[in-house]
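I've put the structures underneath this note.
Just so you know, all these numbers are worked out from the coordinates, no wet-lab data involved. If you're wondering where the values come from, they're calculated on a predicted model, not measured in any experiment. Cβ atoms are built from the backbone, for glycine too; each structure is taken alone.
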Structure 1
Amino acid sequence: MDISFEQLKSMVVFAQVVEQGSLSAAAKHIGLSRAVVSYHIKKLETQLGVTLLNRSTRSIKLTEPGHDYYKRCRVIASEAEAANQQIENLKREPQGTLKVTCPVNIGLQTIVPALNEFKTRFPKIELDLILTDEVVNIIQEGIDLAIRGAPLPDSGLQASKLSTLKTCLCGAPSYLKKHGRPKTPSDLDRHTWVIYKLTSGTLKMSKGSRSYDVKIQGSISTNNAAARTAFVEGGHGLGRIPVYDALPKISNGTLETILDDYDLPNIEIYGVFPPGASSSKKLRLLIDHFKDFFRKASLA
């Protein structure tokens, strides 16, 4: 079957409908009317003689032929994006917009300072930073780079490791004065914790060849890392805190570390991005900049 230029356009439109989740969202994303997007899908289904999407008033769902066909269309769309990026890479000075998302606390503590430096180095690149503790849909939201605590398995996205960040156990001086300073992992069982809901309820520690599991219990829990640290500073319990967050508080005396001679799990930081985006010069520059920033900041 010969492929016309019009059908190639319809294939790209179809890929966008799948990735954006609806005809309306795809129309908005690619700058067409909803009617034109619907026309492309219907024409494609007529040409192929199969139904690609089951559509309702609220959602769309790929049929089995549609699922297989989408994977091929995604390759075509990615190659077109890569071709445009290759032209962009020939420009002397990188420019364009980079849309970045990351959790609030690490964003304010490390990502914003890193982006400050990046913007100074590459003033023609526009930055759109979204700080949220919610895991956003990178494709639907048009995100170029998401900062995550782990890559996303089986997501079809790509990831590059930015850094490995250390953590430490901390308590406020007022809490340690009132409840005593733990000297061994077994002492932690009688202590109260500020619970960070995005992590496990069991703290893993090690020293030499020995490992320890400590069950974390407490009357305060939160899904926000900055709030967790603030509650620990307030004397409401112990907490496992990233070194980048704890160091300023330790320096000003509002936090103290405990059990420093024991090892804790590190936080692996990844940059996650859409398939095919690795050919973007400005994205590669940003990823390399983050890696260099974390290394120089000695947070790993």
Structure 2
Amino acid sequence: MTINKKRIKLVEKYFSHMNENDSFVLGINMIEIKNINILKKIGFTDKLEVGEKVLPSYIGPKTKYNGEGKKIIVKDLPKETFYVSRFWSWKDWGGNGHSKIVLIPRERYQRKQISPPSIELIIGSDKSNNKYIYADRMIYSDENKSIILSTVNMFLEIFGTCTIFKNDFKQSLVPIKKLNWEMLPPGEKNWNEFKISLEKNILRDFKNCSKKAVYENRLKKINNLNPDFIAIGNGGFSGYIVLGFKDKNLYILENLWYGNATYIFDENWETLSQLTKMEVLSNELYKERIIHDPLWESNLNNIVTF
């Protein structure tokens, strides 16, 4: 069955032909994609090779929810303090330029994080070598209806259509190649070279000059600690930077968009790079969470240089 709508509100109408615990795959035949450029936009390579897998970039509210989840304001708890970072520049009486990062404390209601579905899309093929974009196989059940609904609406937002494949769809058995992270070339630790990569991959789309300067300043300070490698997020991980210190078994996750903290992991990089967005954001997986407050730099230095 194929769904051609902007979005759906309930899954029952479209899955009435299924029984409880039936398995199926949501996807689309690539010949049905009207704008093939959308595949590069959501994170796939120009080659569109079978086995490519990516958390899709955000092109609307459904893909954003899939990657970031959402936050609910909780008004029955005490307000919390958070800090807004601003880049200030000025000239003194002699005409000399000065600049600094200013942290402004503010109060707000606490937020409850709703975990994202983190559904990744894969390029597969059938026995006739027809290519498909699909999500991993799902089971039809009451407990899975929410994530099924989210996945269908994500396909509709990206492609305008979504097909429910049951027994006639065979997933490709070729090795999966995840595209969520791009490793910078070995030895690329010099800040000027690092900044060029940031401009190319992330900062080019950042409109707020003050926030851009704040983010650059934060990454420059982490980079000054001499990480062994740097990885830049792709697709739905865009805006995420990982700086690894292998000898210390520390991996610093900094994000341009999400939250107001730096996350420290002690998982090895191979494990971390294979995690879904939901797993990365899970409270149980990170070792330390360093709030972007006036003590951020000293707290970070204490952890990395200990």
**Request:** Using the calculated result 2.8 for distance in nm of label points 7 Å out along Cα→Cβ at positions 134 and 158, pick out the matching structure from 1, 2.
**Result:** 1
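Given a value of -12000 for helix-only ellipticity at 222 nm (-39500 (n - 2.57) for each DSSP H run of 4 or more, over all residues; to 500), calculated from one of 1, 2, which structure does it belong to?
1
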**Prompt:** Between structures 1, 2, where is distance in nm of label points 7 Å out along Cα→Cβ at positions 46 and 70 highest?
**Reply:** 2
**Prompt:** Among the shown structures 1, 2, from which was the value 4.0 of distance in nm of label points 7 Å out along Cα→Cβ at positions 14 and 254 calculated?
**Reply:** 2
**Item:** Value 74, 49, 39, calculated as Cα extents along the principal axes in Å, assigned to which of 1, 2
**Value:** 2
